[in-house]
Structure I
Amino acid sequence: MKAIGYRLSIILAAYGACTFDAASQLQAWTLTNGEVVEGELVNFFGDNVSLKTREGRTLQIPFLRFTEEDRTRLELENPPKLDISLTSVSEKKNFPAGPRPETQRPPEQRVHYGVTVKQTSTGSYHHELTLDMFIIGQERLGDRFLLLDHQQAPFRLDAQNRRIFDFRSNREVGLKNFTISGFTRGEKYFGYLAIVTDARGKIVAAGYSHEWLWNNVEELKMRGIGNFMDESCKRVFPTRPKPFF
């Protein structure tokens, strides 16, 4: 059995990967001398922080002048830019010959899905991130979808791992393809959604194959592995074959 690996690199504009910038809003920031500065975070790069005041002025304040608590907040509000790619490794599974051709179990594709998260921006990020990966299948008989896999994994991006996180699920997904009474049965890969959140649970990046998965992410989170669903990610029954006469 031959193992096959492939990557689906998701280009931001074309295929639905997105990053999330810090909220554009006035916030109160405390300096080490006790002074409180109100401003919108415009930029944080290197040793300086740019804040825009209510009056529209831009303040340049050294990073080390902020309190330790606000330095952490500044780092969290300035997450790295990420590229998200789907990965998989698959093999064809053959079964022993049955007593009759009509009872022979057809081969299955067995797949382990994963995601690679790569930092594309410069600088270090010292906080833990969490990957949330959803793998979506589609039934071969009809047009319903099902959750093939859902995994979570914490990770960090640092110089030791070259700011790349390669995750592969330990769940083996079986994609069946067979015919009963003239009806094709089984399931096939359809798409994915991958979300990266920071230590606060705030989404900092996402990649997806189909926009409706992203639009219905809260509903998708309620589905269990093996659940069937429609394009609103609400649970449905699988398509039933037509009566055979």
Structure II
Amino acid sequence: MPASIQRVFVTGASSGLGAALARHYGARGATLGLAGRRQDGLAATAAGLDARCYVADVRDAAAMRTAATTFLTEVGPPDLVIAAAGISVGTLTEITEDATVFRAVMDANVLGLVHTFQPFIAAMPPGSVLCGISSVAGVRGLPGGGAYSASKAAATVYLEALRLEMKARGIAVVTVAPGYIDTPMTRVNPYPMPFRMKAEDAAARVARCIARRRGYAVIPWQMAWVAGAMKWLPNPMFDLLFEKAPRKPRGLPT
């Protein structure tokens, strides 16, 4: 870990990729701020690390401001803020009840980035990094996953705009779009998940992107090829391949 990364704030740190990223940097001596919705999950992630835990939902701007203010007061400006929190659940537009699920997914996966970064930016020194976790699912609209695909497409574009805005401050913005990661979020998927990564492996790959200040990266590299092919497929071919593809189960965000 570069010597400059000494203080790291991570959302979604109670499980999955967020927890793996927290452990990655904590094992290398960083002082951590861990935000998530589950106290027990945060405590498990923080075990044995120099970490402060904040029970907060990234959809709640006030809660995130409180967590950030406390971290800034107790620890100081972070060198790295990672927005790893997110919601992935199947949705169907024709189902009335799914409208609230659409809102929850968009609020967490898009506005959650804003709520995570905004309270820290003014205090962060030149050379620091904001990292947002997007997804390969944002490359094209996947049937049954309209909310998730739309939210991740929006996240990627938002982070691109933020990258340009932060250049004058000397703050790097890194966007990482993972493929499949073995987490509770993906274990319910009723379809094959090629090139699926362990959370720890994915965290190490994200950390390398951060160290290199990559503006945008897809991990693993095999999914970068898949994403590129999907992006440029003509619509008739894309429709033929994906119209009847297995779909992520519907449900309420957890």
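Just so it is clear, none of the values below were taken in a lab; they were calculated from the coordinates. In this text the structure is predicted, and so the values were computed from the model without any measurement. Cβ atoms are built from the backbone, for glycine too; each structure is taken alone.
Observations
- Source structure (of I, II) for Rg and Dmax of the Cα atoms in Å, for residues 105-144 alone, computed value 17.7, 53: I
- Test item: helix-only ellipticity at 222 nm (-39500 (n - 2.57) for each DSSP H run of 4 or more, over all residues; to 500) calculated as -2000, pick one of I, II: I
- Source structure of the calculated read-out (P(r) over Cα pairs in 5 Å bins from 0, in percent, 1, 6, 11, 13, 14, 12, 10, 9, 7, 5, 4, 3, 2, 1, 1, 1, 0) within I, II: I.
- Read-out mean count of other Cβ atoms within 10 Å over residues 81-88, computed value 20.5, structure in I, II: I
- Mean count of other Cβ atoms within 10 Å over residues 33-40 - structure with the largest value, from I, II: II
- If mean count of other Cβ atoms within 10 Å over residues 41-48 is computed and equals 17.0, the structure in I, II: II
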